[in-house]
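Structures incoming, each one as structure tokens.
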Structure I
């Protein structure tokens, strides 16, 4: 048995990781939970969050915050590749991976999408290794897992072979290049094209487990849960997907109710686009296509702060050059696309509520606890959703549970992680979860299709 368990949450916007002693779920001690400081190497932003981004510059490949900064500096003329996890959810994954990256991402036409995912995962693994090496308490064998949404109606396990192969290729590349992957200056593009093919050819699938994100959220949430409220409903809104799942805890065992699983492909990124579109509609002075494109790029660069203000205060002011305009949460709620998403989300949630209540009632339970996690946990419409189902009568009622548990506020818990805990919850829960909660483990899927020699070459 391994001494430690590591879980990687490579999110659409940010990647996170946490490591705990194996078996920590049943013998929980907050001080032994160790979220890794993946972003600490560059001294910018939150140390626990690693931007999920790759940027192909004229002669360099940039990663993380450097990739985002370079793309922003070009004013939207070029884009960083993000949303890797969204790509992995497509129905024909092999074809998608072997497609050339778009010109807006790779003007040299060197890289396929598979190459860029492997490059980012190598960067992520380098950040994990750096953070792990700085924590002297972590020593011994490490079992690895990754968290994923229930892609394709719960068929994430069917993609496991491809994902662990990509991780294996990334690990080979990390071993060849080392800490240079973490340089703010990125990597020389010629070095990348030289090192990538042999790394991919020599790689073996990485031995990893898969845990569904909602199951991971339930693993940390269930700590301290009493038998009377042994059922959990989890709403996980990240950047790329919104996932709902229901789980039941019976003694030391936890299992998912598959009939109460839902994945929506609208989430934080979708909300960003709604906000930007509403802002552009309100900016009557932005008439030309060029003006609207410039405003769009500006809004996206500051979207995190704008969205936080909208969620927390109900309104946000944006200054663009010599103009100032204000948006309200009500403006967003009136948007037809948002209303369609809210309707779909409510319907999915109510279906899941019905399933978990029925199971809880059959087991003689009186309550179901609901929790929101992910970057969108604080969104008012998410909080309203989990607070909306308090019922009368004998049926189990739904009780909202805070996204940040009491133990995460403890001063010994590596400092107060409360401000970012909802974003770390999946990685922490995924590391804590016992093996029985995994969707699959090992490398038991066929090796990904061999590339057929159609790699583009640099002129």
Structure II
């Protein structure tokens, strides 16, 4: 006989208990201040114990990893801190974890650290880069307790923007994307609405710690549904052609993991095979789930990835519109990466120049898309190297957002769509083109880095 649960404001005891449950913090959270020496409040960290020194190194490493930067940068930063404190550090870095060991010539200290989630936060990354640079000048004279307090302040930097602002950023980025892919005003408007509402939903779900797959499926489905809804309203009220459905793909491009795609290539170039491979698989998983979600929604809503309705503009107007929409696209993505407005605008200027050059090389010079993408990424890397000191932000915060707009999300989706309907020859053509472009983008940044950064040229 089942027990009867009395009602409480319309809810049973069981429901109340479920609602009272909260998400517990990761049990692997580290109480960093406990690693400091009891008598070291006024003692420089260079004179502290190995455990205290290692705690600073490990904490900075895991914080950098949580910002989405590459493994080689994490390892380099940890080694910089270790060298300043007079010890040696080795680290094995993955997508969500760091295993590292510190030596002082007599003893060793080994620790394994893990993240509960990964993402991109260029604002926090910038603060950490400043912490590392200042450590060599002033930080080495501070106590471990003081350094951990500074890291506490940096760790509290979360999102600079609300879900509403991030929704508008995605809307702006995908609106620009739509024009660059060949869409007109109708497609741009519908993609603006779909991407804005879709990313707003994703941000709200992420804020409440929902799993990655749920966030992707929900946001992509919402973006496609909103696009189709606005298009249907336009068809009924204004007799808009159904062929404008082509732009529904653009409404979901805010989900494309451009940052992991590009940084994985850079890490593979530095022979960080574990991290580069794990980050590449992470990006592919996001693409797979997003593409499958969009494909199912396309079947339910009777949407097809047809060609855009062509429209003509004078050559000068094409270039101007490409510059403006490229800037908007890169600016929107930079805001989504939690970049301050000044940083996002700087990346937007670089992206506008590099992406417009890429498109003009492909259209006017007849250059293969992959070769044009390489030159575009190379240009973005060189421009970022020229202005990074004046802007005052890490190079990766400028370069990666500036070429994210070049990631062939349309090609990838059309490949998955045709694979789903068993049109294997067409699917393979789209996949081949996408793979070549995705490989070309990090290569462009890598060679720009080799040309302009002496520390990047060597296996150190």
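Given 14 as the derived value for relative contact order in percent (Cα under 8 Å, 6 or more apart), which of the supplied structures I, II does it correspond to?
II
Figure out for me which of the structures I, II the number 3.9 belongs to, where distance in nm of label points 7 Å out along Cα→Cβ at positions 90 and 362 was derived from the coordinates.
Going through each structure in turn, the value belongs to I.
Just checking, which of I, II has the largest value of FRET efficiency 1/(1 + (r/R0)^6) of positions 122 and 258 (r between Cβ atoms, R0 = 25 Å, to 0.05)?
Largest calculated value belongs to II.
Quick check on the output: 36, 26, 23 is Cα extents along the principal axes in Å, for residues 66-145 alone, derived from one of I, II. Which one produced it?
II
Something else: Given a value of 148 for volume of the Cα convex hull per residue in Å³, calculated from one of I, II, which structure does it belong to?
This figure was derived from I.
Here helix-only ellipticity at 222 nm (-39500 (n - 2.57) for each DSSP H run of 4 or more, over all residues; to 500) was calculated and came to -11500; which of the structures I, II was it taken from?
Computed on structure I.
Where a number appears in this text, it was derived from the coordinates with a stated rule and is not lab data. Because the structure is a prediction, the values reported are computed rather than measured. Cβ atoms are built from the backbone, for glycine too; each structure is taken alone.
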